[in-house]
Structure I
Amino acid sequence: MRNLTVPPHCFGALYRYYKHGYEPGGFLNAVIRNDAWTAAATANDENFPALGAIILFNRSARNFQQDCKAADDFSSFDLKWEAWRIRFSPDADEIELDFGDPNDD
């Protein structure tokens, strides 16, 4: 995924979908369902030029979420997404990292 940029609104919506299960709009729903025809038909002026990047990023995000589920370990989820934000969507809002209570043993 070199030199790919995911629009900030798509990056945030994909994070909310994969982290919290919030359904995105029609365009991203089509991307998540691997329905490239519908995604292309419903993409706006910002999403259409980035469609390839969004599709490839979604595949990586889906695979990462499935790996976390299989291992029953989401401890690195936010950290991975923040690293992705820096690389693929630097204008997107930062992910709020929660490292828990430092006094918790």
Structure II
Amino acid sequence: MLISKKYDAGDIVSFKIVTTEEVVGKIVAVTNDGFVVNRPCTIIPSQQGIGLMQSLISADINNDILLRNEHVIMHAKSIDDIAAHYIRTTTGVQVSPKGGLII
């Protein structure tokens, strides 16, 4: 049985691709061919923790790219910490953590 996850435009999604790399990107659209993502970044483990690096270093980061279905092993919405790190890395905007009620 084929199970298809639905993502909304703007969702930050993590992809494991056939080369074993993990790519994080903002969803632009989901098509029959795959996922159109904006500003794809590859996860780079380091001594300081997880880093993100532009996946296509020689390309304009503002171009949307298609991650074809046959190249994606698995995918899921990114956890909050990775999504916040992705936004900070790609835009420079510091995202506030989700918190409780401020009185």
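Read the figures in this text as sums done on the coordinates, not as results from a lab. Computed from a predicted structure; not experimentally measured. Cβ atoms are built from the backbone, for glycine too; each structure is taken alone.
Using P(r) over Cα pairs in 5 Å bins from 0, in percent, for residues 18-57 alone as the calculated read-out, with 6, 26, 37, 20, 10, 2 as its value, let me know the right label among I, II.
Derived from the structure labelled I.
Taking mean count of other Cβ atoms within 10 Å over residues 26-33 from the coordinates of each of I, II, which one would give 18.2?
Matching structure: I.
Computing helix-only ellipticity at 222 nm (-39500 (n - 2.57) for each DSSP H run of 4 or more, over all residues; to 500) gives -17500 for which of I, II?
I
Work out which structure the value 25 belongs to, where relative contact order in percent (Cα under 8 Å, 6 or more apart) was derived from one of I, II.
Derived from II, not from the others.
Give the label, chosen from I, II, of the structure having the highest value of distance in nm of label points 7 Å out along Cα→Cβ at positions 10 and 90.
Values: I: 1.9; II: 1.4.
Going through I, II one by one, distance in nm of label points 7 Å out along Cα→Cβ at positions 10 and 90 peaks for structure I.
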